[in-house]
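Peer 1: The structures considered in this document are given below.
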Structure I
Amino acid sequence: MLVVGAGAVAERKIEALLRAGALPRIGAPRLSPALAARAEAGQVQWLAGSFQANWLDTDIWLVIAATDDAAINREVAAAAQSRRLFANVVDDAQLSAFHVPAVVERGPLQIAISSGGGAPMVARHVRRQIETLFDQAWGQLAELVSRKRGLIRERLPDLAARRRFFDRLVEGPVLDLLRRRQSVDAQCQLLQDLANEAPTPTGSVVLVGAGSGDPGLLTLNALRALNQADVILHDRLVSADVLQLARRDADYIEVGKSAQGHSTAQDYIHALMLEHARAGKRVVRLKGGDAFVFGRGGEELQFLRAHGIAYEVVPGITAALACAAYAGIPLTHRDHAQQLRLVTAHCKNSLDTLDWSTLAQARQTLVFYMGVSALAQIRAQLLEAGLPASTPFALVENGSRSSQRVVSGQLRNLAETARQHQVQSPALLIVGDVAALADELHWFGAAPLHANPVVSSLSAKTLASTLADAA
């Protein structure tokens, strides 16, 4: 096959041909350094000079015109048509006898998306969507099935029976085993499924971190799990935007926890996971942030392992990372903080167990989860441990969501400032010199709010007295 041209577009086409196992010929007056290196290595053949129609008179059967000269591209297309050769002219659907699709490659499994050459950007967008649904495990599955094809046909000569088997195969545990890089177990599972006429449904649980609320922060593995779920057990703080990306016909069960009001007992969550997994369902345990950062993910895995339930974990972007980033606060900084501490302030007992003298050390960043109801206690403990009252803080409410607010100030005014602005959960507290950078580096939503200067300098009692005198 022949590529006419040696610019950036031609390089991309040649790379695709090389990945497909071709030995391209390049027709061009000169080569870029990258293509020259490939020619020297024998990976491509160079036909030096301007396009000549007789280049097509050898064993060429496919031509790509990728020059920046429309006249030359038309000449290439006409020469190819006269010889009944397949020709593609980049960005010119009318002159092309074939179109190059956008391709999702997963080993031997390849999915091509074409717009007929008229809207390649649309095809590339669709490819990105499909790539989120089909990970590398699908390519490994295709390779495994290919190796066992003869055995499968021998064991299941009836076409309808083979189709039922493949339906069970892609819905069963083999794919999950391949995702966990357990190829031997995946092969054994395939053989076991092949030996069983009616295998018992095997359920599983995936712990998925939903991040802080912005659905754009979900990982590809999280999207895949949500689209394959039969049952979704989700926390109260998982955003509606994230849930909208999940499989529409899944069963949604809220199992939220709250410092105030109704909370779902952890034992009940365990029971739900066990019930649905044993019924052969694919269960997603969807948690705000990350399952392993104050999310009880470890407890849930211990329970699943104790009951013989298969599981996997999809990490999420924890609130400390997401909220700080969306507030413009670097959690570490060479000039301000060389340590980062993540702390839970869920209840009074958890505050009493903390090493406050360590938390009050200089040149570090403190991030308190679930601390909105304990801001006064946190301030008192830090001040008592020696942290300066002038230490900056930032409260990030609904971090990364459209309703995000950032409230900042000095530690001495933490509780009062939060009350002034009626900060509500979910909100993350960041304490340390880096918190002051929110004013300078904010980029998402409105600029940070600050304490009312009158209230910040006067106690509530003094303010009331002043107002009374003024009256």
Structure II
Amino acid sequence: MKSKILYIVVLMFMISSCQEGFLETSPETNLTSAAFFKTESHFDLALVGVYSQLRGLVSPAHYMDEMRSDNSFFRYYSPNRGPANWVEDIIQWTDQSQTTVVNSRYYSDYQGISRANTILSRIDESALSDQAKSRISGEALFLRGFYYFDLVTHYGGVPLYLEEVLEENSAYISRSPVEEVYNQVIADMENAIPKLSVAASFPQSGRATKGAAKMVLAKAYMSKPNRDYAKAETELRDITSMNYTLLEDYADCFDPGNKNHSESVFEIQYKEGDDGQQSTFLYEMLPKTSDTGIATGVVVNNVVAGGWNVPNQELIDSYEETDLRLPLSIKVIEGTLNGGTPFNDPVTYLTIKEVGAYVPEPDKVYYPFIAKFLHGPYSRPTNTGENWPVFRYADVLLLLAECLAEQGKNGEALPFVNAVRKRAGLLDLSEATKENVLNERRHELAFENHRWTDLIRSGKAIEIMTAYGNRMKSEYDFLPENSFNVSEQRLIYPIPFREMQINPALNQNPGY
């Protein structure tokens, strides 16, 4: 009975979450677990449910990856002490064992894994053609491996569920070591790759491809405790022989009118509209205001939701003078306050200015904000069609450069870094080092939720974040003395407390 109820709930969710293109599926009514998983359309509908969980990772990653790093911070807003504290704790490194954001990411990953396991456990016994079985299982394996990669890089060793859970006893298992989780990610990608297609035409459908699986596989090789850069290099070089290209204009990479383009290796799908498929993350990034109309074309009060993921001035200053990515990534909202201070008063938007040439005006306040995902005017409040970029071809090239530099092949790495810099309007580097590749990734992929895992993978997280924390505490007196307590233990997040309560086989990460 529990199983049937679970399937019905999942089906209802999947039917309501159909995405544009390949995710548009006619609703099927009166379905039960016994009647479902019979036809190819059933399994495709189930795949929609696995893909849909990707959306649950985007917003948590703003806080856990971008704002956890030295790229962005938050606007302190004193009237919002209750709702904001549990988010600020992550960003200022005072987090304890429980935050809604950390928990929701964990559960989104496992819901995706559970749905993928149901497909994989049932597809071999189905009457589908061998071709359909291969296609569907390839996508399910990719997604399961993707979710486990997200878990292991943010929570460490986690329970490995590889079969559909049908009874209570099999639900409560202990955590697997980090190495075993990485091995499972690698196995899932290796099994998925022969079953997935190379992106042959653009725009793509939004489904998993061979290139996306090879990207996860390469990152797993470069992130696991015993790094294997030679194998990662092979996978990344394979991607460069596929059909991906760097778009001529950096801004086109994020334009919702240009989704799933030739630089896109994998992105999370959204669609503006009234069917629940919209994205809303833009409104978190805009400065707090009672009316976002100047920026979005529609009136939205984001006083509670906004003011997060604010670009740090140090990052803004670190862009090279002619870098075309700065004005496309960050702009400035200029406005006025209503008699309060920046800490307790929303801003009234007046105009949007360019960040590089901006000179503050008397009696005005200004707030840098992430602009690469702003493509208004929109027609509905808190409702955009902005896709989320997971992997771009620029990421592939820079990851390959990093991989080569880690092996001492600096000369071979140089062309890949310079290809990315050329589009940004920058002069070629004369050499490629681990340090300047990391720096290039910071600017090319800013606000795309890569900076934190880049710092960990490079071994620079504690050094860079300790120095950053000292700067931030000297600048903001609202930060507590125990903020930015950067340590090895805090490079991963806690297992949700609720899981610790219901599963006696689990143990918590040290320090939480």
Structure III
Amino acid sequence: MSWSAQFLGEHPLSGVPWVALAGALTIYTAVLTVPIVLAYRWLPRRRDTFAMRLLALPLLVAGAWTIRELIMGSWPYGGSPWGRVAMSQSESPIAPVASWVGVSGLGFLMVAVCAAAIEALRWIVRAQQARGNATEHPRTPFASWAASIPALGLAAVMVLVPQFPTSHAGTIRVGAVQGNGPAAYVDEHEPGAVLESQLAASAPLKDEQVDVVLWPEGGVDSDPLADEATAHALNDAAARYDAPILLNAAAADGHLVYNTSFLWTSNGPMATHAKRHPVPFGEYVPDRWFYGALVPSLVDLLEREYAAGVDTPAIEVDGVEVGLAICFDVAFDDVIHEGAHSGAQVLMFQTNNADFRDTDENLQQLAFARMRAIETGRSVVNLSTTGTSQVLAPNGATLAALAADEPGLMIADLELRDGLTAAVMLAQSINTLIVSGTLAGFLVLAFLLLRDRASSRHHRVLDSSQRSSIGLHECADAHRRERL
């Protein structure tokens, strides 16, 4: 996430936010790694057997890892789920597993496989050492190499499992426009310049037939509800394309400002959705009084304060339910799953990567979008102001793409899908099972170790008493012998 330092442009303290973020996450990771350490320490101490080493220990470690990811992805300030290990697998053979068990479930299985492989290697090395030691009972080669079966078996299942099926429900024709305007927070530009770049890149749509025009996050750089000129320009554009525009802008509602997506027709806005998870320290400053006292020159640069939306992340477009996620929201399971539960047949993600030009941020976010397509079994349009933008099939395959830092237009017929995947239906239950099962495992293990320690202490006391008793008898016998 070193790209986060680029958000403040050439400010002399632009690196401070990244150092603070990286430092905080490092400490957070270290603290939440303690349970993993305890799993490696406690379980073999309790019982160092094949089943414990190769089955129970990997599951306990994977559970502790997943709990760490869930906590970091939800707290504080809404959390940072950017670094979940499963999101690294959007283009790997095991990606379809996410459609069955969700992103957290896939991460759990990945860590379990890796932990089991490590323990298998340890077990094999110990077996080989035992065969070379004449004082120990030698193990057969098969008995030692059988340690690799759990890891290899689980890995094979993960590679072979197909994507959870969803059913075809027609198509929707989308014109997705990447304007490549000056949309970064620190970009200096004339009012309306970003909107003009979107309109220029959208010009070919007047000769096309599409069901909806999609613009990225921040594609309109003024509040269309408050600026009449902007509203008129959008009305005219929707009439010219003969299709509604799914656009995004900062819009005020009373004293609050939201990062808002609009379904805009030639008669004005018909539906809206506000971003559920504004980026802390990017779209608002939590506890501004505190951080403003620490680094006022940085905090004062961020004038905007977006409020968090509460509405359903889905909009109906001509009878088709479209699931939405605005930029950072794509990393959060709750937004994606809520849209799917609301009947979304296709997903459209609007993002603005202009603040992070020439970095890998847009590629990381694209990986998230690809994983969401696989997880939900839905077609996805991941559209950026500056790229890269792509149209993805329900299996994650790329159907169309626009290069970064270039204006462009993608026209695609997106397959609509009905039906919920197991991941969407069971994700919360799977997370609850992983968390409760892991905590229960640690509690039982701690209880057994405490009982063993108490029992051992009791035996030591008995042994000491017995030795004392034997010593008294020996003294008495010696005294009698002396008298005789």
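Where a number appears in this text, it was derived from the coordinates with a stated rule and is not lab data. Predicted model only: the values in this text are computed from it and were never measured. Cβ atoms are built from the backbone, for glycine too; each structure is taken alone.
Peer 1: For which of I, II, III does distance in nm of label points 7 Å out along Cα→Cβ at positions 60 and 380, calculated from the coordinates, equal 2.5? Don't skip to the answer; put the middle values down first.
Peer 2: Numbers: I: 8.4; II: 2.5; III: 3.6.
Only structure II yields this read-out.
Peer 1: Further, regarding this structure: Percent of Cα pairs over 35 Å apart computed as 44: which structure among I, II, III? All intermediate terms of the calculation are to be shown ahead of the outcome.
Peer 2: Values: I: 55; II: 34; III: 44.
Label of the originating structure: III.
Peer 1: Taking -11000 as the value of helix-only ellipticity at 222 nm (-39500 (n - 2.57) for each DSSP H run of 4 or more, over all residues; to 500) derived from one of the structures shown (I, II, III), identify that structure.
Peer 2: For helix-only ellipticity at 222 nm (-39500 (n - 2.57) for each DSSP H run of 4 or more, over all residues; to 500), the value -11000 is produced by structure I.
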